[in-house]
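FYI, it's all coordinate maths here, none of it is from the lab. All of these numbers come straight from a predicted model, not from anything done at the bench. Cβ atoms are built from the backbone, for glycine too; each structure is taken alone.
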Structure 1
Amino acid sequence: MHVVLTGANGVIGRPLLKRFAEEGHEVVAVFRPGGTPAHVPPNVVPVEIELTGRLPLQRLPARIDAVAHFAQSRQYRDFPASAQDVFHINTALAVALADYAYRSGARQFLYASTGSVYRPSRQPVDETAETAPASFYATSKYASELLIRSYAELFRVLIPRLFYVYGPGEKDRLFSTLAANIIAKRPVTLDGVDGIELTPLFSDDCARILYQAMAGGLSGILNVGHPERVTLRQLAINIGQVVGIEPRFEQKSRDKPPSLIPALGRLAAFADLNAFLRLPDGLRRTFGPAVQRWRR
């Protein structure tokens, strides 16, 4: 399979690129300028592209089998100042890549979306649950879903809705922000006694699942998360054990907040949910090396 992969240096992109390469596929890996690793496998062609500009089709293969779009704006939390950047990468670039996929003869297109497109619920949400994105970022993802699904008659479209993926190298995301606050001895803010519930999924497991889904020709919406739940309080305690600092907590409100927990029936049909890495092991792989450097 000949694949174009954006976000190749991201939390999911890195392990997915490695898996594609190990399985012998040819990959055009799209990096931001200056973001190409020092060493890439021989069957990987690195291409540096400024993602906020026009898609330079002349730098991409004329024929391709699949496109996987994982790149996202680094300013996704900075609304409204960075709304244009978020929209361009999440939505405009996604449509440009879908059009490129069609014109280059691709048979498959993966668009990485988010579980935050769903309306928060007391019960797990399946792929048919009501959508109600509450942020500009989530809305841009959902808008892209609707636009990309228009191409489903032209090639297979797979839209994984990702829940709480974490892993080595993440920056300015939930897990890394929690770790930074705990190390700095800033309090972790909770709604209710224990905060929201999450289903943290290690990035290597996420990449393995998505590779299996693409290799198996899966299409449509797919919830991707871990089968085990953890509260924000428990997550902070687990991170604190890895970094060697007991977290402090601050209760923002008394009310237990609604959460976003995925129903994983469709995922369980082709993936062994018992094979996922447990949270303490994933956190050690994510923060352990950084903690050693920090302590020195």
Structure 2
Amino acid sequence: MRIGAHTSISKSLEDAALEAHRLGGNTFQIFSASPRMWRASAPSKPAIALLDKARERLDLSPLVIHDNYLINLAALDEGIRTKSIVAFRGELERAIAIGAEYLVAHPGSFKGQSLEASLLTFVASLEEAARGIQSSKLWLLLENTAGQGAAIGRRFEEIGALQRLSAGKVEFEIGYCLDTCHCYAAGYNVATADGLSDCLGQAEAVLPLDRVKVIHTNDSRGKLGSHLDRHEHIGLGEIGEAGFTRILQHPLLRDKAFILETPEDDNGDHARNIAALKRLAG
């Protein structure tokens, strides 16, 4: 199984990989630049080479990149949409240069317009951002959301529609990242056996599951259906250890990359959460 956490590139790309290994992981996620700034510079070739060597030596795969929090490809505001297109193109270019297998993206917000219109805006923005970019390795993964405010992606049907509408308009594969906290907060009761079965059945019918490549593995501070996007340490939230045992040991999910985005309240939290996932996975 592939289990890891989000690590920082503040020191270097190589250090993010080394930290993932020190934590006990064999996969990891990073931001390729600051997640809260529009401008970003490309990583240097020597930095990428050191990352490649560390990943090969330590068997760290896949590498997942999460996109910038400011990006909203579905934005009604033309200024935000234009900035988002430029920023997302940079995300694609850096992900390919770094050699990442997956780029996870939030679908954005439909504030000020209908959900249906926002989906078409997202697809047009993605097509513009990706024009001329080709990759046989990189997958773009659309992440489900907790459904707070006007966020797109609270239902699997929404990210499924984005994938189908975008098919053939970009020259790379599009799949999905499912977040356990977001699922629970959106109303999919992954904490119970029946709820998990129902959730995966709906995902298989709409997505399907073979296009789900990454599981953001976070417990939930919010109640079922609360739309509260607040992550908790594994076993300490509403999903609980029994819930994660079923998720991690489910035969349809064993081949996914499980990436923690749990809080780091104290030094060692990530290592403890990775150890908990390994224990619950059996």
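One of 1, 2 was used to compute distance in nm of label points 7 Å out along Cα→Cβ at positions 146 and 178, and the answer was 1.9. Which one was it? Provide the component values of the computation, followed by the final result.
Numbers: 1: 3.3; 2: 1.9.
Structure 2 accounts for this read-out.
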* Of the structures 1, 2, report the one carrying the highest value of distance in nm of label points 7 Å out along Cα→Cβ at positions 66 and 98. => 1
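Which of the displayed structures (1, 2) returns the greatest value of distance in nm of label points 7 Å out along Cα→Cβ at positions 130 and 226 on calculation?
2
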* Asked: Comparing distance in nm of label points 7 Å out along Cα→Cβ at positions 42 and 274 across 1, 2, which is largest?
  -> 1
* Which structure, out of 1, 2, was mean projected area of the Cα convex hull in nm², for residues 186-265 alone calculated from, if the result is 6.6? -> 1
* Here FRET efficiency 1/(1 + (r/R0)^6) of positions 82 and 234 (r between Cβ atoms, R0 = 30 Å, to 0.05) was calculated and came to 0.15; which of the structures 1, 2 was it taken from? -> 2
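One of 1, 2 was used to compute Cα extents along the principal axes in Å, and the answer was 54, 46, 42. Which one was it?
1
Hey, Rg and Dmax of the Cα atoms in Å, for residues 114-201 alone derived from one of 1, 2 reads 16.1, 53; which structure?
Working: 1: 16.1, 53; 2: 14.4, 45.
Source structure for this number: 1.
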* Structure fact -> If you rank structures 1, 2 by FRET efficiency 1/(1 + (r/R0)^6) of positions 58 and 122 (r between Cβ atoms, R0 = 41 Å, to 0.05), the highest one is 2
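Given that helix-only ellipticity at 222 nm (-39500 (n - 2.57) for each DSSP H run of 4 or more, over all residues; to 500), derived from a single structure, equals -12500, which label among 1, 2 identifies that structure?
2
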